[in-house]
Structure P
Amino acid sequence: MNHTIEPIGIIHSCFKELFGTPRQPGLIKAARGWIEFYPPFDRTEAFTGLEDISHIWITFLFHQSLNNETNLTVRPPRKAGKRMGVFATRAPNRPNQVGQSVVALEQLEVRNGKVVLHIKGLDLIEGTPVIDIKPYIPYVDAIADAHGGFAHLPPEPCFQVRFSDEAAQQVAVFERQYPELRLLISEILRYDPRPIYLRKLANKKRLGFLLYALDVRAEIEDEQTVVVTHVASANSVPSQIK
């Protein structure tokens, strides 16, 4: 039986590109965004009771992978190049390109009679189509004796992060508009957002990414330290690794 799934809304995220976006929800707790819902799913009656919920599940589409060929095996970042079965991972390139994330619900806001949800700890980029949301229910969703295989424990931080004097001053100005910006940048960089194959290249010391409407630049100083060198309003030039 064929069935068409239509998005009920869209993610507006602090992450504007794949590079720098965390690989799991909740890993970068300062990451913020909001969900815009499409009519008729933006009406207040659809959200009655959600104000008492602290976290929600978001079911979404990996929209930048929709045209990719699906492979039965993938290379998870934490396995350093070793192939694993696609169903043993959370790789975005999946048979139906459907993903799910659990995020903190910061605020339920009504704008001009329409509901938007402010969320935190997300791992989703701008424009991600939302196909459903559900409340996170601790007594069934949090399983105390569960085991996550090769990803059982959270990843270890890779770097200490410091800010140049110039970057620290720039961040202080932008934090008036973007709360916890310094913490957000630090959390992204401490886990090293570079793909595994680029981490092995000695000449790839500079990196950059788009965050909100900002262009963030940093440089790897040594094996333990990355320095944020520049934070400014983004122009039309994509950032990525330099």
Structure Q
Amino acid sequence: MFKIAIYGKGGIGKSTIACNLSAALAAQGLSVMQIGCDPKADSTALLRGGARIPTVLQCEREKGSSIALSDIVYEGAGGVRCVEAGGPQPGLGCAGRGIINALETLRRLGAYELYQPDAVIYDVLGDVVCGGFSMPMRSGYADKVFVVTSGEKMAKYAAGNICMAVEHFKGRGYATLGGIILNRRNVENEDAEAESLAADFSTQIIGRIDRSADITDAEKHDCPVITRCPDCAASQQLLALADAIRTACGG
């Protein structure tokens, strides 16, 4: 089993990439679990036909100690197991603490032992890497962190901060940096800018995803592009990303 966390600037396309990556890995025959670590609880919607699922924290509030895995783990496209950590009620509590509670609940209930996924993907809120938002990087959760960026200034700035945090954390036994995913926005010198960022942190561009009408069309139909048009260029790029991540993780 390999476990990865995907970080990046809010709005950079992390959840779209995470869902399509999950679907690509499933299409390659792997058993996949995707865990959304965002209070908005929309990470897995693309795998569920646009439908939201009950969150771990919501179910804990409603069921307390009687919560079961069947309450919080749902099947999505390609058989991907979908989980949403959720967050506190607005104005009450800390979203980062909510992620900690949710991941500890999954571990306590034996989710990884029961489902035995080949791959676990944590899709983490925005570019926050402190407190509970660093939880997926911690020992026993993700092994590698992949950072999504484009060539846009603020996306690169956020990606740099995340990479720096990963470097600082690795001495504590946290996940290591696996590479950068370039989600192209067709800005000037985009590839060169991303290559420069990768070089700054002695890492690699693990995958390049072009802007694609096929991805946009699939999102309108609430499904991964790999499901709607498996032979299109976007799907091939995502399958190549899946291969590269498997290689980087020794899977």
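Derivation of every value follows stated rules applied to the coordinates shown; laboratory data play no part. Because the structure is predicted, anything quoted here is derived from the model rather than measured. Cβ atoms are built from the backbone, for glycine too; each structure is taken alone.
If distance in nm of label points 7 Å out along Cα→Cβ at positions 9 and 57 comes out at 1.7 when worked out from the coordinates, which of P, Q was used? Traced to structure P. For helix-only ellipticity at 222 nm (-39500 (n - 2.57) for each DSSP H run of 4 or more, over all residues; to 500), the calculated result is -12000, so let me know which of P, Q that is. Source structure for this number: Q. Once Rg/Rh (Cα atoms, Kirkwood Rh), for residues 161-232 alone is computed for every structure in P, Q, the highest value turns out to be that of Q.
Of the structures labelled P, Q, which one yields 8.4 when mean count of other Cβ atoms within 10 Å over residues 1-8 is computed from its coordinates?
Source structure: P.
Tell me which structure, out of P, Q, gives 52, 44, 38 once Cα extents along the principal axes in Å is calculated.
Working: P: 52, 44, 38; Q: 53, 40, 36.
Computing Cα extents along the principal axes in Å on every structure in P, Q gives 52, 44, 38 only for P.
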